[in-house]
Each structure stands twice: as C-alpha cells, then as structure tokens.
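Got some structures for you, see below.
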Structure 1
Amino acid sequence: MKKISMCIAIAAAMLGSAAVQAKTVKITMTAKEVDTPIDNKGTMYRSWTFEGQVPGPVVHVEEGDVVEFTLYNDKSSKNSHSMDFHAARVDVVKDFEQVAPGEKGTYTFRADYPGIFYYHCGADPMIQHIARGMYGAIIVDPKDKTAMPKADREYVLIQSELYQNPDNQADMMANKWSNILFNGGIFKYDPVHDPAATRMLQAKPGERVRIYYINAGANEFSSFHSIAGIWDRVYPSGNPKNQLHGLQSYVVGPGDASTFDIISPVEGANALVTHSMRQALSGGIAILQFTKDADPTMGKGDKILVR
C-alpha cells in the first residue's frame with residue numbers, strides 16, 4: 001500500500017510538472033461577412049470569413065499547449081457562426097455551438113497531437129459556411145524538435161471549391177462547383193495559366209520546402225502532386241510518426257490535411273497541383289519557383305500563407 005501511495009505521489013508530481021511547462025495560448029477570432037477577391041483580376045465574392053480573410057489566420061501552437069479560444073460574431077453578420085478545430089478534443093454540442101450575431105463563444109482544449117489540422121465553421125448548413133470561406137489551418141509543432149528534419153521554408157496551401165451560388169444548397173450537394181481555389185483564389189500563384197497572377201511560392205535549390213496542405217472541400221478529394229518534383233517525405237495529418245518517402249502523389253480527402261516536404265536539386269519551376277485535371281485546370285495549380293535569387297522572406301514568418 002505504501003508503494004502504491006508513493007507511485008501515485010510521483011505520478012502526480014510528474015503531471016504537475018508537465019502542467020507547469022505547458023503554455024496557455026489565447027486565440028481570438030471574429031466572424032465577418034464581407035466581400036473578398038476570388039481571382040487575380042479582383043472579382044469579388046460574398047464570403048463568410050474568420051477575420052475578414054479567406055483562408056482565416058494561421059494558428060500556430062506547440063504540442064501540449066492549452067488553447068483558450070474565443071469566437072466573436074460581428075454584430076453586422078446575418079448568420080450564426082461557430083468554430084470546429086480538428087486539433088481539439090471537446091464536446092461537439094457545447095463547445096462547437098453556434099454563436100449568434102453580436103455574441104461570443106469560448107472553449108478550451110489541449111493540443112495533444114502534433115501536425116497540420118483543419119479548422120472551419122460548423123454552423124448549419126456546414127457545407128454553405130465552408131463553401132463561403134470559413135476555414136483555415138492550425139499548425140501544432142511537435143514538442144520534439146528532432147522529430148522532423150528542419151525546413152528551410154514553409155508554406156500553407158488550402159484547397160477549396162468555388163460555388164457560384166452558395167445560397168443554392170442543392171447545387172452544393174450535387175457538387176456543382178465552377179473552380180478550385182488555392183488559398184481563396186483561382187490560379188492565385190500561377191502566372192502560366194493566368195497572366196494576371198503576380199504571386200508565386202519561392203525557394204532556393206537544395207532547400208527543404210515544407211507544404212502544410214489542407215483540403216477544405218467541401219466535397220472533392222485531392223490527389224496532391226508536384227509536377228517536375230517528388231515528395232521527399234509525406235506526413236499524413238502532419239504527425240511526424242506518420243512518415244512516407246519518395247511519393248509522386250498523395251490523396252487528401254475533404255476535411256483532411258497532410259504535410260509535404262520537397263527538395264529540388266536544380267533551378268526551375270515545380271507546379272503543385274491537384275492531379276484531377278478538371279480540378280487543376282479550373283484553378284488548382286500553384287507554381288513553386290526554385291531560384292538562387294529567391295526572396296529570403298518568402299516561406300517564413302507571416303509569409304507562410306501568401307496573401
């Protein structure tokens with residue numbers, strides 16, 4: 001009995017130590033219904049957003065952190081909104097509940113698993129809220145910094161579908177989308193297929209480039225491929241324990257995510273695509289330019305999601 005009590009005391013001390021070391025990260029977002037551009041020409045679309053952006057802000061925490069999340073719904077909104085973090089383990093009814101215009105909702109979770117996770121609005125009808133742009137990425141870095149090779153540059157790339165009339169739920173249920181978006185834009189990073197595009201992803205030859213890739217859906221699967229490149233490593237859900245090597249393509253389902261590492265030994269362009277040709281040729285292509293003159297700020301800091 002004495003040994004058992006001693007073991008319990010030691011375990012409690014260890015848990016207490018772990019709790020002290022864990023950080024509490026406070027995250028606040030506001031749901032806003034605004035017009036956002038959906039192409040390189042500035043065509044506007046009525047979006048429902050987190051913080052007025054599509055995608056929403058990148059949330060970045062470390063494995064074991066406690067996240068205190070607050071969602072405000074702007075008083076000008078016409079709809080209730082909510083937040084579903086795929087990195088959270090909570091009560092779907094209580095914590096993911098809808099927040100009415102002018103109100104707020106709060107919940108707390110511990111980021112127990114490292115990786116790249118999807119977040120999105122879960123208000124009813126969920127398909128409409130996602131289609132209008134209420135999605136984003138939360139990156140949970142592994143506590144063990146040696147679990148994955150260090151990346152020289154990192155980019156977030158989120159695929160989604162454009163529905164011309166998202167008020168028509170029947171069209172969305174029938175999968176009648178017109179274009180595939182990367183980070184909220186048609187050919188956003190592809191001046192080859194759209195001369196109006198002014199942005200590309202950049203890196204130097206020999207650098208390890210890490211792509212945090214999310215398929216926001218709402219419906220289509222993606223076969224993510226690098227034309228003229230090979231994925232050096234793929235981590236399903238971004239967890240370092242899930243590791244694959246030397247892949248040409250990897251399927252990411254709607255609502256799922258994976259981390260992709262790529263290294264080019266030569267200068268030149270790779271085209272990151274969803275290898276369904278209908279998806280790629282309607283907007284799902286991003287150019288990753290490998291050049292010795294790559295902008296040193298690209299793929300770092302606030303430029304891991306290129307706006």
Structure 2
Amino acid sequence: MGLLYQKRRLKANKIRRQIAANRANLQRLRILLSLIMIVLISYFGIKTLKLPQWYIDSSKLAKADPTVLKIQGNVITPDYKIINMVRQTQLPYTQIFRLDTSELENNIGQLQPVKKVYVRRYWFPARLVITIEERTPAFLLAPNLESEPNSALSSDGVLIDHDYLPFNSSIKAKKLLTYGVRNGHDEVWDKKKVEEILKLTKAMEAYSGLTVKYIDIRNQKDVYILLDSYLIRFGEINDSAISRAKRIASILPAAKKNADKLKYIDLRWEDSCYLRLEGSTEPKTTEHKTTEPKTDENKTQENKTEKKEIKQEQKTEVTNDNNAQ
C-alpha cells in the first residue's frame with residue numbers, strides 16, 4: 001500500500017514539473033515574440049519616419065508649388081511678397097510635425113498690410129498653408145484730387161506703401177488729401193488720429209444720409225469734406241467735431257434749395273452753421289440755433305474777419321504747396 005502511494009506521488013510530481021516547464025517555455029516564447037514585435041515596429045517606424053513625404057521639399061517650396069505651399073486670406077498683400085518672405089526664411093530640414101514655423105510667421109508679419117499670420121502644417125505629404133489676416137484700409141492718401149493715391153492708411157494707424165496699390169475694387173476706403181509732410185517732417189499717424197477721422201466720417205454720413213467722397217486735411221486747422229456734391233468747410237477736428245457734424249442734418253434742406261449757387265456749408269462754429277454762396281461775402285444763417293440779431297456794425301466787422309481768414313487760408317495753402325514741392 002505504501003509502495004503504490006509512493007509511485008502515484010512520484011508520477012504526480014513529474015506531471016507538475018512538466019506543466020511548470022511548459023509554462024516557463026510558453027512565457028519565454030511570449031517574451032521572445034514581444035521582443036521581435038518591438039524590433040519590427042521600431043524598424044518599420046524608423047523607416048516610415050524617414051519617408052520623404054514627412055519632409056518639405058525645399059525646391060518646390062522656393063517655387064511656391066501649390067502641392068507644397070498654399071496662401072489664403074490675402075487681398076491687399078500680393079502673393080509674391082509673401083513668397084519672398086518664405087524664401088528668406090531658413091526652415092530646418094526635419095519632419096513636418098517637428099517643424100517650427102514661428103520665424104516664418106514673424107517674417108511674414110513684417111509686411112505692412114499683414115495684421116496676423118497663421119502657418120498650418122499638414123502631414124503626409126508635408127505641406128504648409130499660410131493664412132493671412134490683413135489690416136482694414138481706412139483712407140487712400142493723395143496730395144490733391146488730381147493725383148492718384150500714393151499710399152494708404154489702415155484703421156489701426158499703419159501706413160501702407162504705394163507698392164500695395166491700387167487695391168482690389170472690394171476695398172472701400174475714403175480719399176484723404178494730405179501732403180504727408182508737417183513742419184518739414186514726415187507726417188506721423190497713429191491709431192487715435194485715424195479713429196478721430198473715421199468717427200467724423202461715419203457721423204457725417206449717418207446724420208446726412210450721404211456719402212463722404214474725400215476729406216482734405218492739408219490744413220489741419222481748416223478741414224474740408226466733400227459730402228456727395230456738397231462741400232463742407234469743417235474747420236479743425238477737435239472735441240466739438242461730432243456735435244458740429246450733427247448740424248448737417250438741419251442745414252441740408254437749405255443747402256439743397258441753394259445748390260446751384262452754393263459754395264460750401266460752413267460747420268466751423270460750435271453755436272451756428274452757415275451757407276456760403278458764390279459771390280457772397282457775408283454768411284447766410286440757417287435756422288439751426290437762434291442768435292442775437294447782427295447790427296450793421298457787427299456785419300461789417302464779420303466781413304472783415306472773414307476776408308482776413310480767407311487771406312490767411314490762401315497764404316497757408318501756398319506755404320503748404322511750397323513745402324510739398
């Protein structure tokens with residue numbers, strides 16, 4: 001009985017050892033297969049990452065091949081200027097997902113009409129899409145009505161050179177007459193100054209229902225505005241500009257009645273507005289605000305003052321013309 005039990009025990013232990021050996025062999029096989037898979041995946045991964053489709057073809061990029069480079073969103077900025085900036089940027093030869101485009105964005109952002117630029121990277125095949133957000137042109141600058149605009153001014157006060165002119169017909173910008181020189185120096189523009197002129201332009205159009213054709217700021221103390229066919233002598237653009245612009249609605253009916261002999265509408269004063277007729281030396285008042293009746297002595301004095309202003313105005317304009325030359 002004891003011998004039979006001993007045999008069975010030995011047989012059971014042998015089977016256990018065989019099972020344990022099989023499990024160890026299976027574990028070793030799994031580890032080996034895992035290592036083989038890791039090696040294969042690494043090998044094919046490296047091979048895949050080295051495929052030319054992950055890299056930007058520099059020769060095609062320099063030629064602005066549409067399969068490699070696409071530019072969108074630019075209306076004012078010509079494609080060739082953007083492409084020149086791309087050519088000037090040394091892009092590293094690396095996979096597209098590792099490519100740093102910040103230098104390229106900064107270079108394109110130096111172009112005057114460009115407000116923001118986004119460079120998007122697309123994989124397999126590697127290509128770039130440059131999206132441009134441009135500034136909004138507010139005014140076209142010219143020294144006089146007969147001349148073509150020589151530059152433009154954006155709504156945020158950035159001067160855009162004549163290289164970008166003429167603009168597409170979809171760009172709506174007012175003509176602004178200016179010599180571009182003040183006191184012997186180039187005129188300085190900023191966002192605040194442009195916003196003041198824009199605000200005045202919108203106010204004149206809103207209260208009159210007409211369209212501003214141009215604004216003449218060659219003499220900043222005596223600004224003129226052409227509102228459709230009505231010439232407005234506006235004076236200085238200051239804190240009272242908007243309140244003076246509101247009076248255009250009340251004086252337009254009288255201006256329409258005298259359109260055939262109207263020289264200009266005078267909005268220089270804060271408490272009154274006038275119609276200046278051809279050949280007249282005395283302003284014709286309108287029913288905008290009641291004022292004290294003018295005596296003959298006051299009228300004579302007013303005429304003298306007006307003539308003095310006209311002489312001073314002519315002298316200033318001649319001086320500006322000389323400076324411009």
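Each reported figure results from applying straightforward, stated rules to the coordinates on display, with no laboratory input. Not measured: the values here are computed from a predicted model. Cβ atoms are built from the backbone, for glycine too; each structure is taken alone.
At-a-glance table
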{"quantity": "At a computed 153, 50, 32 (Cα extents along the principal axes in Å), which of 1, 2", "calculated": "2"}
{"quantity": "helix-only ellipticity at 222 nm (-39500 (n - 2.57) for each DSSP H run of 4 or more, over all residues; to 500) derived as -13500 - corresponding label from 1, 2", "calculated": "2"}
{"quantity": "Highest-scoring label, criterion being mean count of other Cβ atoms within 10 Å over residues 35-42, among 1, 2", "calculated": "1"}
{"quantity": "Structure with the greatest value (metric relative contact order in percent (Cα under 8 Å, 6 or more apart), set 1, 2)", "calculated": "1"}
{"quantity": "Read-out Kirkwood radius over Cα pairs in Å, for residues 107-146 alone, computed value 11.9, structure in 1, 2", "calculated": "1"}
